[in-house]
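Listed below are the structures to be examined.
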Structure I
Amino acid sequence: MAVLSDSDILDLIEGGKLRISGFDEGNLTPNGYDVTVSEIWMPSSGSKAEGGEIEIPGREWFVIGTREGLELPSDVVGGIWIRTTWVRKGIMSSFGRIDAGFKGNLTFSAYNASSGPVKLRIGDRFAQVVFEELRSRASKAYGERSGNYQGQSGITLSPSARSQE
């Protein structure tokens, strides 16, 4: 696999092979794309923010939905990395890969490991997606394999009904 540069990413977008709804060239990095916060939910209090700013108390679990929707071709995967800006403030999260053929918004689970509150604003850049090209196309893309979260919109904590059949 090879990590795609900013030029590679733009070429894929311009060619219609990779789609990022809400694309903002200012969020392009030398080797990835920063996704932004669309909504924040804190399960312990039921607080939800879709605008403005929310304060995440220390030692609190929260969930983020991204503004951007991604549509990956069957020969590109995405690696997700939390931006170090948030790590330096005590925010921890565990990310993985976005499968080839995935379509939808992203949902991230995170934890404020610090003792004090951390403020998050809707629109903040939260994570970077690093795109990698597979050596060959997947024989069955995400939607054909499991598709548990295919087409998700907004914060999604459970697999789609289709994948549970």
Structure II
Amino acid sequence: MTQPFSIAIHGSAGTIERSLMTPELELAYRKALAESVLAGYRVLEQGGSAVDATVAAVTVMEDSPLFNAGKGSVLTYEEAVEMDACVMEGNALNAGAVTLIRHIKNPIQLARDVMQKSPHAMLAGEGAERFAFKECGYAYTEQDYFLQTAATKNLKQ
């Protein structure tokens, strides 16, 4: 018999003014959040680890322009995307984190790889990206991928 489990997600930081929340936009957010929960739930349902479930759920949010993560990241003062991600495994007292990531589509996946495939707890900037490309085989993602979102419009206003 399997243990019961649950999953909870956090749909990123920021404020959406009620006047800007159309029924269509609310539906899009609810759909994306449901997809995120379901992605993590499927991993747990198939006996996967909590870390893998977390990474699956966050990856869905990073792939969506609706959240302040990955594709929906808020821009820096210099109008670029620099992302951070962290994952922790309580039972093993282990953690992996990345910061100042500019060319990795899913920083949460890289944070897991830092935890599982390196002796480090955190890698930053160019060093983190070199680890991603050379040690883990990540694809290089152009900044244009991240710059086609509402975050770009918000910066220009």
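Just so you know, all these numbers are worked out from the coordinates, no wet-lab data involved. These numbers come from a predicted model, not from an experiment. Cβ atoms are built from the backbone, for glycine too; each structure is taken alone.
Details
- Ranked by distance in nm of label points 7 Å out along Cα→Cβ at positions 71 and 95, structures I, II are led by II, which has the greatest value.
- Structure (I, II) behind the derived value -12000 of helix-only ellipticity at 222 nm (-39500 (n - 2.57) for each DSSP H run of 4 or more, over all residues; to 500): II
- Taking relative contact order in percent (Cα under 8 Å, 6 or more apart) as the measure, the highest value among I, II is held by I.
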